[in-house]
Structure 1
Amino acid sequence: MQAATESQQPIDALFDPASPEYLENPVPQFLALARRGRLVWYEPWQAWIMTRMPDIMECWRNEYLSSDFYDWEFAPPRPPEDKWSNFEKAMIGHSLLADHGHHRLVRRVVSPAFSRNVVDEIQRRIAPDVVKLIDELGDLESFDYIDKVANHIPFISISRMVGLPEKYWPEIKQVILTFTEAWNPTISDERREAARQDSNRAIEILQRVIAERRANPGEDDFLSVLLKIEAENESFGEWDIITLVLALIGAGADTTLVAQQWTLYSLLKHPEQIPAALESPEAFSNAFSEIMRWSISSKMGFARYAPADMEVLGQAVRKGQMVLMMPHLKDHDPEYYDQPERFDVKREFNPDVLFGYGPRFCIGAAMAKRQLYLTMVELFRRFPNLELDGEPEKDNSDHNAIVFRELRVRTNIDKS
C-alpha cells in the first residue's frame with residue numbers, strides 16, 4: 001500500500017534534502033527514493049539519481065560515466081588550453097579528472113606515499129598539534145567542540161601531513177572552505193567562480209612550496225615523497241603533485257570537518273562503545289565506517305556525467321546529463337543492513353565502500369581516518385567523562401551535508 005501511494009507522488013514530494021523533515025530524519029526519504037527505482041530522474045536538480053549499491057559499485061568499477069565537470073550539460077564551456085588558468089591545468093587531464101589510464105597510473109605510482117609506514121609517520125608528525133589544541137581547552141566545564149576543535153584540526157593536520165610550511169597557512173586556509181565548490185554543479189556560477197579563484201591562489205602557493213622543497217630536499221613528509229616519485233616516473237609530473245595536494249588540503253579538510261562532528265556525536269551517544277572504537281587504529285577504521293553509516297549527514301552524492309547518449313539501468317540518459325550516485329541511501333535499509341537502527345562499532349562491512357570502490361577508491365582514506373583516530377584518543381584521554389551538553393541543533397545550510405550549529409559538550413572535570 002505504501003509503495004502504491006508513493007508511486008503516485010512526484011519524486012520531489014518524497015525526497016527533498018532542503019526540507020525540515022529531511023533535517024529531522026532523512027531515513028524515510030532515503031528509503032522512498034530507493035523504492036522508486038534504480039535510476040530516478042530528479043527534476044529539481046536536473047539529474048538522474050542512482051540509488052542501489054551494486055549499480056554504484058559497477059559504475060565505480062568500470063567508469064562508464066565521466067567524472068569531468070566540463071562534461072556536464074550546464075557547465076561553462078571548456079576553455080582552450082592556451083586560456084587555462086592554474087585551476088584548469090590542475091583539474092583537466094590530471095589526477096582528479098584524468099583520463100582513466102592516467103588516473104590508474106597516478107594511483108599506482110603514488111601508492112607508496114599512502115603506505116602504513118607513511119601514515120604512522122604522519123601520526124607522529126601531527127600528534128603535537130592535536131595535543132596542544134586540546135590541552136589549550138584547560139579546565140573548561142563546557143565548550144563547543146566545533147568552534148574549539150573541529151574547525152581547526154582538519155586544516156592543521158592535513159597541512160602538517162603535506163608539509164606545508166606554517167608561514168603559508170593563513171594564505172591557503174580559505175581554500176578549505178571553498179575547494180569542493182569549484183566544481184559543484186548545484187551552486188550559482190558566481191559562487192563557483194569565487195571558489196575557482198581561491199583554488200588559483202592556493203595553487204600559486206603550492207608552486208612556491210614545491211620550488212622551495214626542490215631547493216632544500218630532505219623533509220620527511222607527503223610532499224617530499226611525491227617529489228621522489230616524480231623523479232622516478234616520467235609520466236608523473238608537478239601538476240599531478242599539485243592536484244593531489246590540493247585535493248588533500250581542500251576536499252580532505254572539507255569532508256573531515258563533517259566527520260569530526262559526527263564522530264564525536266556518535267560516540268557520545270553510545271559511550272559504552274568508545275573503548276572498542278578507540279582500541280587501535282584498525283578498530284577505529286571499522287568503527288568509523290559504522291559512525292558514518294549510522295549518522296545521517298549526507299545530502300547529495302558523487303556527481304558523474306554521461307559522455308554520450310546512452311542507456312543506463314534501462315533509462316535513456318542524454319549526453320551531458322548528471323548522474324548522482326548516492327551510496328548513503330543504503331545505510332538505513334533493512335534489506336542491506338541487519339538492524340540498521342542499531343549502532344555497533346564492530347559491525348562487519350564486506351565490502352567497505354565508505355571511501356568508494358575500485359579505481360576511484362579515495363587514496364587518502366587511511367590518512368583521514370588516522371587523523372580522526374588521533375583526535376578522539378587525545379580528547380577522551382584528556383576528558384574521560386566527556387558527554388553531550390544537550391542535544392545539538394542540526395544545520396541544513398551546507399550544500400552537501402547535514403552538520404550541527406554547535407556541538408556543546410560537558411567535560412565533568414573533577415576539580416576537587
Structure 2
Amino acid sequence: MKKTIKEQKAVLIILLSNIFIAFLGIGLVIPVMPSFMNIMHLSGKTMGYLVAAFAVAQLVLSPLAGRWVDRYGRKKMIIIGLGLFGIAELIFGLGTNVGVLYFSRILNGFSAAFIMPAVTAYIADITSIEERPKAMGYMSAAISTGFIIGPGIGGFLAEYGIRMPFYFAAVLAFVACISSIFILKEPLTKKQLAEISAITAQTSFFSDLKRSLNPLYFIAFIIVFVLAFGLSAYETVFSLFSDHKFGYTPKDIAAIITISSIFGVIVQIFLFGKMVDKLGEKKVIQICLISGAVLAVGSTVITGFGAVLAVTCLIFLAFDLLRPALTTFLSRAAGKEQGFVAGMNSTYTSLGNIVGPAMGGILFDANIHFPYLFAAVIMVIGLGITVKWKEKQFTENNV
C-alpha cells in the first residue's frame with residue numbers, strides 16, 4: 001500500500017521544487033519577449049515558429065523519453081532534462097541570430113521531453129489513485145507558481161538588459177540539476193524498473209503510437225492535442241497582443257500574468273481535488289473548454305487594464321484546471337504504464353504545440369485578434385470531442 005501525501009510530504013516538496021524551478025525559468029522570459037522581438041526585428045511569424053521549434057523537438061524525443069523513463073528511472077531523466085534546460089537558456093541569452101535561437105529552442109524541447117513525463121510518472125508512483133488528483137493539482141500549482149514569480153523577476157531583471165532573464169534561468173536550472181543529483185531518490189526499485197523495462201523492450205515507437213489509439217486513452221489524448229493546439233496559439237501571442245494593442249510594458253504584462261497565476265494557484269491548491277471528486281474529470285474539462293472559448297472571444301473586445309486583467313485571470317484559470325484534469329485521468333488509467341502514458345501525453349501535446357504557435361504567429365501578422373478567435377474555435381471543437389468520452393468505460397478499465 002502506498003504512503004499518503006502527508007507521509008511523503010518531504011519527497012513531494014523536493015519533486016515539486018524541481019518542476020517549480022524549471023517553470024520559473026520559463027516564466028522569467030515572458031515579459032521580455034516583445035522587447036526581444038523588436039530589438040532583433042523578428043516578425044510574429046518568426047516568434048510563432050520559434051515556439052513551434054520547441055514543440056517539434058519535444059515531439060521527436062517524447063516517445064523515446066517516455067520509454068527511457070520506464071527503463072532507466074525517473075530521477076535520471078529529470079536530471080538530464082534540467083541540465084539541457086540550463087544549457088538552452090544560456091544559448092538563447094547569448095544568441096545574436098535566428099539560427100542560434102532555433103537551436104536553443106530545440107534543446108529546450110528536448111529538456112521538456114525529459115522533465116514532464118519523468119515528474120508526472122514520479123508523482124504517480126508515490127501516490128494512491130484516491131490522492132492522485134490532489135497531487136496532480138499540486139504539480140499544476142507548482143508550474144503556475146513558477147510563472148507567478150518568473151514574470152515578476154523577469155520584468156525586474158529586464159531593467160539590467162533583456163538578456164539577463166535568460167542567464168538567470170540558466171543558473172536556476174543548473175542549481176536544480178545539481179540539487180536533484182544529491183537529494184532526489186529513484187521511486188522505483190531496480191527490480192521494478194527491470195520488470196517495466198522488459199515490457200518496454202518488447203515495444204517500439206510505432207507500437208506505442210498504435211497502443212495510444214486504444215479507446216482507454218485515445219479520446220483523452222485527442223483532447224490533449226486540441227487543448228495544446230488552441231492554448232499554444234493563445235499563449236504565444238498574449239504578450240505580443242498586450243504590447244501591440246494596449247502598449248503595455250514588460251512590467252504591465254508581468255503584473256497581469258502574476259495576478260492571474262496567483263488566482264489560478266489558489267483554486268488549484270484548495271478546490272481542484274474537490275472539483276474532480278464532485279464532478280469528475282469529464283465535467284471539469286467541459287466547463288473549462290466552454291469558459292475558455294467564451295473568454296477568448298471576449299479578449300478581442302475588452303478595453304482597459306481592469307477588464308484585461310479580469311478576463312486573463314479567468315481564461316488562465318480555465319487552462320490551469322484543464323491540464324491537471326487531463327493528466328489525472330491519464331495517470332489513473334495508466335496503471336503500471338506511467339512512462340508510456342506520460343510520454344504519449346507529451347507527444348500529443350507537442351503535436352498541438354507545433355501547429356498552434358505557427359498558426360498563432362501567422363494569424364497575428366494578419367490581424368491581432370485572429371489568434372484569440374482561432375483558439376476559441378479549437379476549444380469548441382474540443383468540447384464536441386468530449387461528448388464521445390465515455391468516462392464510466394474508462395473507470396471500469398482501470399484496475
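Quick note: the coordinates plus some simple rules give every number you see, no bench work behind them. Keep in mind the model is a prediction, meaning the values are calculated, not measured.
Starting from the value 25: which structure in 1, 2 was relative contact order in percent (Cα under 8 Å, 6 or more apart) calculated from? The correct label is 1.
Suppose you compute helix-only ellipticity at 222 nm (-39500 (n - 2.57) for each DSSP H run of 4 or more, over all residues; to 500) for every structure in 1, 2: which one lands on -14000? It would help to have the intermediate numbers written out before the result.
Details: 1: -14000; 2: -28500.
Answer for the origin of the read-out: 1.
When volume of the Cα convex hull per residue in Å³ is calculated for each of 1, 2, the greatest value falls to 1.
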